[in-house]
Structure 1
């Protein structure tokens with residue numbers, strides 16, 4: 001085990017996410033037990049008090065920070081890869097919330113594979129954007145990281161989150177899930193694809 005502390009943090013983060021969405025009281029108890037066990041092991045690994053560690057994991061300590069949404073622009077034959085979201089029936093770039101334990105590049109490469117069946121390598125960070133400046137209102141503050149990615153393999157495969165996968169020309173985009181991506185953003189990602197030396201932009 002190369003990094004037990006990081007793995008335990010991932011277990012705790014998954015348990016906390018489960019507690020946020022759980023409805024079944026038995027599952028709630030299981031998630032709470034996972035937080036308790038991971039806090040005890042983290043305390044043992046790092047020389048901290050187990051009760052204090054559990055309080056830290058369960059509480060809302062420190063600054064509230066924006067969530068991170070990663071999106072990947074993958075191109076083939078001058079077309080961009082889009083996936084159709086099961087949740088709203090609209091199209092977007094592959095992507096989603098970054099998971100604890102992933103680097104930003106790992107997060108988008110994983111999301112592309114999970115949502116589309118294709119494998120890709122992140123080669124450039126095109127932009128870091130404040131979601132509220134470009135998308136409809138949302139309960140959370142979100143920073144969106146858009147990566148230019150190079151197609152490396154795979155084949156179109158839907159997932160529990162996606163119902164279709166396809167490639168689209170810039171002037172023939174389908175109806176977009178504008179909470180996730182806009183036509184203006186896709187236009188800029190095409191520009192980065194054609195001019196890869198463009199600098200990263202940020203809000």
Structure 2
């Protein structure tokens with residue numbers, strides 16, 4: 001029971017740290033954070049688009065972030081090392097945030113989601129799913145759900161833990177839209193099957209969108 005409570009407590013702290021960093025490092029293009037606890041130190045690795053913004057001039061920003069980890073989250077001897085995002089098209093949070101921003105600019109949801117999932121798969125993903133749920137149409141229309149899925153994407157069991165997931169809220173003029181992005185990274189090995197890349201359907205392969213004016 002003690003071990004279970006400790007495990008739950010660690011998960012809660014990780015979620016709180018992730019949420020804090022998402023707010024604090026949004027201008028740096030925050031994607032995700034990895035936390036590794038050892039008996040001596042706690043290693044914290046935020047993945048961002050612009051590491052320089054996290055480090056700051058003379059290391060001021062990262063020093064401030066380290067102090068926050070100590071005081072706000074009660075971590076002993078935290079060590080923060082910043083990592084640059086390798087491929088933004090394979091980072092669920094960055095993809096979801098891009099979709100959310102585009103929805104707020106009035107881009108057609110279906111074309112937008114088809115284009116996004118096409119780019120994910122073209123960058124080597126073994127599976128991907130994008131869901132947009134909420135006020136997808138004009139004022140007065142009912143809330144709708146738009147879901148596009150390609151490749152292999154387990155939803156239960158231990159295999160589901162190998163799927164990267166992010167959720168972002170978008171706020172166009174007509175009402176809120178929730179955006180969920182799931183991605184199976186290239187080279188992911190599943191215990192029960194061998195997964196290969198799938199062909200992109202023609203309707204999605206042809207997808208593209210043009211920027212439109214805000215509502």
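For which of 1, 2 does mean count of other Cβ atoms within 10 Å over residues 25-32, calculated from the coordinates, equal 12.6? Present the calculation step by step, with values, prior to reporting the outcome.
On the way: 1: 12.6; 2: 19.4.
Label of the source structure: 1.
Given a computed value of 32, 22, 17 for semi-axes √(5λ) of the Cα gyration tensor in Å, which structure among 1, 2 does it belong to?
Values: 1: 35, 18, 17; 2: 32, 22, 17.
Derived from the structure labelled 2.
If distance in nm of label points 7 Å out along Cα→Cβ at positions 97 and 161 comes out at 2.7 when worked out from the coordinates, which of 1, 2 was used? All intermediate terms of the calculation are to be shown ahead of the outcome.
Values: 1: 1.0; 2: 2.7.
Structure of origin is 2.
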With volume of the Cα convex hull per residue in Å³, for residues 73-168 alone as the yardstick, tell me which of 1, 2 scores highest. 2
When FRET efficiency 1/(1 + (r/R0)^6) of positions 57 and 89 (r between Cβ atoms, R0 = 41 Å, to 0.05) is computed for each of 1, 2, which one produces 0.65? 1
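Quick note: the coordinates plus some simple rules give every number you see, no bench work behind them. A quick note: this is a predicted structure, and the numbers were derived from the prediction, not measured. Cβ atoms are built from the backbone, for glycine too; each structure is taken alone.
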